[in-house]
Structure I
Amino acid sequence: MDYKKRIIDDLLDLKLESFGATLIVGPKGCGKTTSAKQRAKSVVEFQDEDQRDNLLAVANNVPSKLLIGDKPRLFDEWQDAPKLWGAIRKSIDDERENGLYILTGSSSKDIETPHTGTMRISRLQMYPMSLYESEESNGTVSLQNLFNDPNSFKGCVSDMTIDDIIFAICRGGWPQTLFNKTARSQLEVAKDLFRQTCHVDISNIDNIQRNERWTREILKSYSRNICTLATTKTIWGDVNANFDISQSTLNDYIQVLEKLYIIDDIDAWNPSIRSRTAIRSSKKRNLVDPSIAVAALGISPQYFNEDFKTLGFLFESLCMRDLKIYASVLDGSLSYYHDRYGLEADAVLHLNDGRFALFEFKLGESDIDEGAKHLLELERLIKEYNAKEKQTPLRLPDLKIIITATKYGYKRDDGVLVIPLGTLKP
């Protein structure tokens, strides 16, 4: 199968141009090695059983010997040979060149290195595929173009139906699904990732034995509370309905699932438009891909014929996943806004030059008016704040967007853009 271009490709080029080595991190199965091989001119694969013993012997005794080869040189599963880290760091200092090495490996193994690699080995986070990368979004609407010229938007049409969206949620953005010919085999990939996370990776990451059933229950609770502001206490209560675990144990499991890049919470945006006590500052619960939630809950695409409420939260998770991926190439970051008066923006995308966009996520047409009302009220509060605080005004939102699972996109009379998720690209 031909390589499908990933959004991380251009980011990797920039890292190689800027630093001696790049470490690609991200959840298992997101395509780290495949993307790295597109840029590497030589490869060392520690999982090659024919060469493994010999490679590890060299790595443990004279790791610098493994650095010999065309550059950039890729070390896959580098954690199996942790002495490489120091050898690469020294090589970068000696050669004083960029783009020498790429490191990839399983997120299920946490290695402590004697040196941080700061200014020499740069980290690059990779996500599962967005709908644009899997070629399901037609990419007729560019976020970059919208920021540069908001008036350029003249409407759009998505090729994705609601059933397509539901299947994408359940299947996830895992590259392995591209090789699978049937729908049921594509759905099996996320299920297997969930099983492996609970059964193997939760313990392998630091060689501390953890309870598979507890892990399943924690991820199940996370999935029930996905894209909500559920507290750790709420999740703890969910888990303790079936098991008796301590708060500190729960915190440990959550931290490990974050290290595995499975849990991927969203931070709060705290502008000065309300009092500090009014604005929610806790994280919004989320997973790196909504398919993990589907697997944890044990449901299928057919389940959503009768449960649109759960579908709404999972659709928000899908939107968050894609916006995080698109934000990475725009050098931006994603957060959310919610206050105790019920005013919210499901997502806020900030660019590093100060521009930002407010987002609401709505499955269908019937909720668009409500979403627009929230975005316009937020803009009004910022204007109200600026009228009082003239010395330190807040920037007004550059874009107000409602992302939908519908077919048609358009600009409303109030200036809010309605854009189907199946048309977006960076």
Structure II
Amino acid sequence: MDVEILARIQFAFTIAFHYIYPPLSIGIGLIMVIMESLYLKTGNKEYEVLTRFWIKIFAITFGIGVATGIIMEFEFGTNWAVYSKYVGDIFGSALAAEGLFAFGLESAFLGVLLFGWHRVKPWVHLVSTAGVLFGSMFSAVWIVVANSWQQTPSGFHIVGTGLNARAEVTDFWAMVFNPSSVDRIIHTWQGAFLAGAFLVLSVHAYYLIKNRYVETSKKAFKIALVVATIFSLTQLISGHSSADGVAKNQPAKLATMEGHFEKNAPAELYLLGYVDKEKQKVTGLGIPGGLSFLVHQDFKAPIKGLNSFPVEDRPSQINAVFQFYHIMIAIGMSLIGLTLFASFLWWRGKLFQTKWLLFIFSFSVILPQIANQVGWFSTEMGRQPWVVYGLLRTSDAFSQEVSSNQIVFSLIMFAVVYFLLFLLFIYMVNKKIKHGPYTELDETLNFKTF
């Protein structure tokens, strides 16, 4: 296997593993802010118990996320030297902003969040909880900005030629607000809120099934269900807006996501299917003209197909991009259906008596995670063969001095370390969940497990 493919596999593996944790941190952070706000408003100690319990889960998730994210920065230098040189000015600006605005905010409040109970006033602790949430959200902003610039570069000029060429920022805010960044930031935040909300739903559905911490779990479940319902619906809106941006700025990617080959013809909207790249045909269930309608509000409007682009400018893994994209959509629609049905049962007063639905929720934590992963896969694979869209090819971006054996060895080492970190994460979170939310407050509050 050649160096380019191995370097791509290694980076995909490390970032996919890392991407398990930041969305959870952001989502749990929002839930914690809501729970603690309710505690300050109502004085109900159950909300304090819930907040303190989820702070522990947050701390574990945050710590593993930081540890797994460091490696990626080294990979830019070791495996992608040409790329690093080309985008260094762009990424340097974005990552410097992340350090100033995101990590600075998080580090200022993280200690108070973790160790400040009964050491600071309640409102100060709430501000610290919100500060950590906003810090993690700002961190996502600058990472997504940097990645979005690769998709839709703007606010720059090219200095030098050949291997010495590099992009320099000419307009910082044009770089930040490039054509795809806002839609992608909002979509990423919403995916993170769903990841955190469904973890809370999963844990407290488990408690309800086991008849443990019933009243407290009902409160947590309702909070998380409201969050999950809102953001599963709004993510449909931001997803559509993102797709419109792809249609305008990256038409080859859109054609790949929907398996559309004809140069200028109405395009079907597939619900599921299989793309035969050689025959240039999709076998599946689709709505004739559906993609044309979503993009142009006209079932007969032409859409640029893959045959409009040179073969060397098309993604090579068309069916993989198609499948990942449609899995993301299928999960998104499933989350909408699941949360709306649960909300309906809540309104009817039958939510917590519907055990089969609680059973589904106890395993639902995996769904937003899969959607986040496959959404990222379709975005990055759909951009190929460009690492910076229209400017720098992936085949020209990797380090020329790194051998395939070196990448394989480091990939194996990363896999071993990440596997151990994942086991540690599962063990620690599972231990906290089995212990339950009550600790030293048990006797004071006289809460019982049922």
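Some observations on this one:
- Top of I, II by distance in nm of label points 7 Å out along Cα→Cβ at positions 252 and 300, largest first: I
- Which entry (I, II) yields the derived value -23500 for helix-only ellipticity at 222 nm (-39500 (n - 2.57) for each DSSP H run of 4 or more, over all residues; to 500): II
- Comparison across structures I, II (criterion: FRET efficiency 1/(1 + (r/R0)^6) of positions 236 and 348 (r between Cβ atoms, R0 = 25 Å, to 0.05)) gives the highest value for II.
- Test item: P(r) over Cα pairs in 10 Å bins from 0, in percent, for residues 244-291 alone calculated as 23, 36, 28, 13, 0, pick one of I, II: I
- Structure responsible for 2.6, with distance in nm of label points 7 Å out along Cα→Cβ at positions 84 and 148 calculated and labels I, II on offer: II
- Origin of the value 0.10, where FRET efficiency 1/(1 + (r/R0)^6) of positions 228 and 404 (r between Cβ atoms, R0 = 30 Å, to 0.05) was derived from one of I, II: II
Every number here is computed from the coordinates shown, using simple stated rules; none is lab data. Nothing here was measured: the structure is a model prediction, and the numbers come from that model. Cβ atoms are built from the backbone, for glycine too; each structure is taken alone.
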